[in-house]
Structure 1
Amino acid sequence: MPSFKIDGRLVGDDAPCYIIAEISCNHNGDFDEARKIIEAAADAGADAVKLQTYTADTITRNYKGMLEGTMWAGMDLHALYEKAHTPWKWHKDLKKVADDNGVQLFSSPFDETAVDFLMEQDVPVLKVASFEAVDTKLMEYMAQTGKPIIISNGMTDYLEMKESIDVLRGAGAKDIALLHCNSGYPAAFNEVNLKTIPVLGQLFDCVTGLSDHTLFADHENKAEPAAHITPVESVKFGAKIIELHLMMSRDESRALFEKDEGGYDWAFSREPDELKLLVDMIRTYEKDGNVNYKTDQEKELAALTHGQVCFKPTEREIASRPARPALWVVENIKAGEALKFAAGREGNFDSIRPGNGGLHIRYTDLIDTNKASRDIEAGTPLQWDMINLEAG
């Protein structure tokens, strides 16, 4: 297996599994809660913590978009991200907390301005989130930084995943890790298909790992957490990076979610003792090749995670795919006016969530600078009949 270093830490090959605790929105708008999560991650033995760098206006716009078919169904996306985002002014101080606790800190950017900001923070690696694995322009920009890139394959089919890797490499990325991911929120144990992990490594010649969203043995009632199973099993299939969400209290987060006041990732986030258990089990397996599950149920769940080699979205992931970004008109455009890609800056069309039928981001360079065929209102998914493509 290939390998590379993240700020001196070898990842891949025979190195120990690199374990990432994702904070995401689990800070619930409280800096001290974010600090506690970082400290808990370090105490549990994680190697790194990860943020998400966006604002409500850089990841989406206030166009009343919703994520139907997911645990966030019925929620207005702009309002959700306004509450869930990590303030950019926290990043520097959170990095110091991470440094002081001996763990690395990095982030997933969701537009080019976030990439620029993270480069100013000198993060050691960048992460492409599953939803953004179709954002070819963002991936190009990330690759051009020269930083190692970790990307998740949630919701993608084989051709989409190949395009993502080709875009990253074509733009200069040399160190790439591909995380197998089921973007069900939460994901079911029988849909994880861990047998796909070694095949990804063979097909794409990169470090492989897992971005995990499984949690509950009783998937519907969400009362029996089995948070250690899938990460531990993934290491048997060669996972060299594991990413999972961490929170301080499931009960508190669930209660906040039910009041729409926070806890938006509660259903697939670990508590600190669950993280420590899986880290300890992984380190034991790396040392002597043994995994000791305590109950027959754990053994049954472990077997379910193996699944089959799979390069298509599962049913739960299909419900999430419409929320991936696509091209939208973000400023009013007059007929005959030139289209200008914004990339989070100045421009009249941009890549934002949810896609909702907008053109794929791969067409951005073809569209950019061409003229609108008619007046287009901001908040409209961009379509071919809105563009006069000039022959050339």
Structure 2
Amino acid sequence: MTLRKILFVSHMFYPDQVATSNLFTKLFERIAETESYSITVWCAQPFYTTRSRQPFYRRHKQMDVYCLASTNFSKERLTARFVNMLTYTVSVFFRLLFLKRYKFDLLFVHTAPPFLAILVILLAKFKRVKVVYVLMDIFPDGLFRLNKVSPNNPFIKIWKNWHRKVMLKSDRVVAIGRDMLQWAKSEVPSMDESRLKYLPLWQDEKTLNPIDFELNPFVKKYRLSNYFVVQFSGNMGLWNDLETVGKAVGIGIDGVKFVFIGDGIRKKELISAMGHDGLNRTLFFDFLSNEEYAYSVTACHCGLVTLLPKAVGMGVPSKIFGIMAAGIPVLAIAPKYSEIAMIVNESECGLVSEPGDVKGLIDNIAYLKQNEQIRMQMGINARKSFDSKYTTAKGAENYITLFNELLQ
């Protein structure tokens, strides 16, 4: 039997090991394992956790992976990252432009890089290919909500208008949060609600499992066993409230060590807010390999997830699912109407404080430090909720169901 063919277009894929790459690599590996569909990936040359040039074509876990022509300059400079994204987008555009009709049955694309989906979806519809569009981060709305650009900018108006158009042209638009789903409904009220889906993110249940803190190799290596460890792991991006975290670090709590893993444009804000004294209470690491990450995420007593009020509906930090998979309580700094806060509250897997509430965050840390039994139960609740809703297996099941709706 000939399998229906799915084309996944994504800037990041394995061997890059940042969150977006890991999420979709694991998802499509799991879908490919079911032999329900034939999977082809068009990705860029990696530039986050490795810059080793990849061959144009390779076979990866029953998938055909093509690394399209693109630069892979160091991620350290914003202009370099922009050039990497631009060269990849150009490659995708021309490859799709000259693609024979009906080469693929369905195209799957998400919102990174921001302009890519607009070009890809318009071309795909011209080629009469069905489209699933996943809203990971919302642009340009997130930019002017955070006062990075003016909503009156002519370029931004055109961008926003075209984004509405591609949402309407997509056969399915997937929101990864219930707050994002509400944004999508208000953004394109004319869209048939049956074409809008809420499907939560996922994390690999095979990679991440609870580990006893005292026996954790990461804890031993970095001599953390005598501390109560609060950890932030992942991209320090636009949506994150790291100023509140930095101020809490600056004030400090006896016996507490703050561990930060990752990088991003909010890192300077974090360091500035904590001040010189705060640096003595912290450990910083760059992005880790998947193997190191599996140990690092369990090398703490609670994990931080943050979201600015203006970013509600603009994105859902995937790090929460890694924390839950590790059986660690979640310390959320997020508005109560955000997807993050809803997950924590309905799962009873942690505590939530409002962005800007430094005292509230410090009180929550102190509460977890002083109440071991409650903390342990929250960790159990976290893993239980994760197993029922947020595993990669569940994500693959959700998307196979969605593909079946469209193709069979």
key: Among 1, 2, which structure scores highest (criterion: distance in nm of label points 7 Å out along Cα→Cβ at positions 173 and 205)   = 2
query = One of 1, 2 was used to compute distance in nm of label points 7 Å out along Cα→Cβ at positions 157 and 365, and the answer was 4.6. Which one was it?
reply = 2
ask   = For distance in nm of label points 7 Å out along Cα→Cβ at positions 29 and 93, which of the structures 1, 2 scores highest?
value = 2
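Quick one: helix-only ellipticity at 222 nm (-39500 (n - 2.57) for each DSSP H run of 4 or more, over all residues; to 500) came out at -9500 when computed from one of 1, 2, so which one is it? Write down the numbers at each step before the final one.
Working: 1: -9500; 2: -13000.
Source structure for this number: 1.
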ask   = Between structures 1, 2, where is FRET efficiency 1/(1 + (r/R0)^6) of positions 189 and 253 (r between Cβ atoms, R0 = 35 Å, to 0.05) highest?
value = 1
task = Using the calculated result 44, 22, 12 for Cα extents along the principal axes in Å, for residues 261-300 alone, pick out the matching structure from 1, 2.
result = 1
Test item: relative contact order in percent (Cα under 8 Å, 6 or more apart) calculated as 18, pick one of 1, 2 = 1
When volume of the Cα convex hull per residue in Å³ is computed for each of 1, 2, the largest belongs to = 2
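Laboratory data are not the source of any read-out in this text; all were calculated from the coordinates shown. A quick note: this is a predicted structure, and the numbers were derived from the prediction, not measured. Cβ atoms are built from the backbone, for glycine too; each structure is taken alone.
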